[in-house]
Structure 1
Amino acid sequence: MRYPDPGVSPAGLASAPAIELKPITFLDEVGGFIKKTLVIAELEARKIRHDPSEIITRAVQPALWLLVFGQVLNTIHAIPTGSMPYIDFMTPGILAQSVLFIAILSGITIIWERDLGVIHKFLASPSPRAALVTGKALSAGIKGLTQAVVIYLLALLLGVHLDWNPLAIAGTLLAVVLGAMLFSTFSLIIACLVKTRERFMGIGQLMTMPLFFASNAIYPVNIMPGWLQVIARINPLSYQVDLLRGLMLGQALTAQDGIDFAVLVVVTIVLVAIGARLYPRAAT
């Protein structure tokens with residue numbers, strides 16, 4: 001379609017050049033969404049470079065779990081894991097736990113941004129709300145990748161039998177990013193609802209332990225009481241741990257791995273949609 005140049009007077013319309021407007025296609029919209037998402041993610045991830053202390057301090061907790069708790073239980077064989085050494089069984093769960101702890105508290109940045117007036121600038125931009133939420137979730141995934149590096153190094157030192165196939169490592173990193181995006185978006189939703197740092201920190205800390213202990217991170221589901229098994233099977237962390245365990249320990253891929261991956265993707269998409277709808281509330 002051709003439109004006249006708005007700078008040309010009506011008398012010169014007949015001889016004036018026309019501006020050729022290219023129609024926006026679906027691929028253009030998808031590309032624009034991805035670009036805006038990556039810009040937000042890069043903006044958030046840049047904070048890691050300026051202040052890496054959070055990553056360093058967060059690495060202490062998984063190190064303690066593996067070096068102390070894992071080593072003790074691996075020696076006394078208190079938890080039945082079949083032919084698999086307990087330290088091997090536990091390592092993927094501790095990776096999921098460390099990612100959970102980083103992601104679930106990431107929503108507090110929304111409250112800081114509201115106090116600084118940054119959210120109003122984001123809302124005034126042409127970026128879709130879903131791109132803003134997805135970008136923040138992706139930045140949590142980048143932080144989660146640093147935890148994966150720490151866990152792999154610790155596992156190497158402890159003699160954990162990991163699968164070092166590049167495809168398995170790539171799948172592990174993808175599972176880490178998905179899990180971090182899921183729980184960071186859940187955290188963002190909480191921050192949009194409670195709106196104060198004190199309430200957010202209280203709810204965030206209240207949620208992390210039940211999510212962790214009501215999963216298969218440090219013990220198999222089949223040794224749990226029946227009511228806890230039900231909770232574990234609806235807990236997204238259990239699906240992330242299950243997927244990580246299969247990838248990190250070199251187990252043969254099964255249909256359950258596909259289910260685990262699908263659950264993480266679907267729940268993340270649903271939470272992003274909810275977060276995008278609630279995001280403007282964070283500014284009030």
Structure 2
Amino acid sequence: MESLSKYYTLLRDPTRRKIIEILGNQEKIGFKELKETLGLGVGTVYYHLDMLSDFITQDKQRKYRLNDRGRALYRILKEGNIPATLEISETFSHRLGRWLFLSPVFAKTVKPLRFLPFSLVILLLGAYGSAYAKLDPALFFYFPYSFRSFTTIALLFVFNWLGLFLFAEFFSFLLYKRVGNELQLLACIGIAAIPMAAYPYIYLTIPTVLSNLDAMALNTIMQGILMVLQIWSLLLVSAAFCFGKGLRLDKAIIISLTAVYINMTVLFVLGRFS
């Protein structure tokens with residue numbers, strides 16, 4: 001095989017190692033049986049299978065089996081001949097990346113009914129904050145000094161993120177033929193809204209904390225904060241698509257970037273960007 005260091009990210013995840021071991025022991029297995037064996041949600045299993053796409057294949061009955069590379073990898077895992085460069089211990093950078101993407105939180109949405117109330121609270125807090133601060137929400141953007149009513153602004157915030165949910169459903173099917181698992185995706189979308197839901201409260205707090213700065217300096221600081229939150233929100237939305245629709249990150253980010261570009265295009269057409 002090629003240098004296994006190329007597959008470091010794949011092998012250090014215990015679920016993916018377990019999938020390789022299951023397929024190596026049973027030769028082939030259906031999706032439902034694999035899901036029950038792993039005890040994970042639909043989206044999570046699809047995600048790990050997608051990550052292992054170089055090592056597995058499906059037969060005519062749509063059952064998963066290892067290909068030649070997968071069988072070679074299974075033998076290496078079984079014999080314990082893993083190079084030192086592939087130590088399974090979690091590095092600091094990996095832990096940091098997991099929390100940047102809130103992966104431990106998203107992983108728990110495998111039982112979405114438990115997380116839907118939490119996601120709803122995030123959306124409601126964002127809606128209330130936007131309305132109270134008089135910030136017009138436009139998904140990844142905000143526009144100050146809104147003349148809309150409190151209720152209209154609040155509803156706009158919620159509808160923006162529900163619209164993103166419908167957009168993700170449509171594009172994940174259009175591009176990757178992924179269907180189902182709607183509740184987990186909805187729960188993940190609510191979690192991904194955390195940065196943008198927090199911004200109105202930061203917007204209201206910063207001028208009070210930094211009251212000695214002039215208006216231009218405050219505006220520059222707020223733009224910088226918003227940009228950081230936008231980037232973080234984009235990462236979380238991509239993670240939401242990974243866990244909610246079982247997509248690999250490189251596929252999920254295509255949908256995320258498409259949403260951002262459409263968001264910006266609509267705002268340009270409406271004349272919101274000067």
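Read-outs throughout are calculated quantities, based only on the coordinates presented, and are distinct from any laboratory measurement. A quick note: this is a predicted structure, and the numbers were derived from the prediction, not measured. Cβ atoms are built from the backbone, for glycine too; each structure is taken alone.
One table, with the values for the structure above:
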| read-out | value |
| --- | --- |
| Distance in nm of label points 7 Å out along Cα→Cβ at positions 25 and 73 from the coordinates reads 5.3; which among 1, 2 | 1 |
| Of the structures 1, 2, the one that 1.11 was derived from, the read-out being Rg/Rh (Cα atoms, Kirkwood Rh) | 1 |
| Highest-scoring label, criterion being FRET efficiency 1/(1 + (r/R0)^6) of positions 121 and 161 (r between Cβ atoms, R0 = 35 Å, to 0.05), among 1, 2 | 2 |
| Computed 2.7 for distance in nm of label points 7 Å out along Cα→Cβ at positions 113 and 137 - originating structure among 1, 2 | 2 |
| Highest-scoring label, criterion being distance in nm of label points 7 Å out along Cα→Cβ at positions 41 and 105, among 1, 2 | 1 |
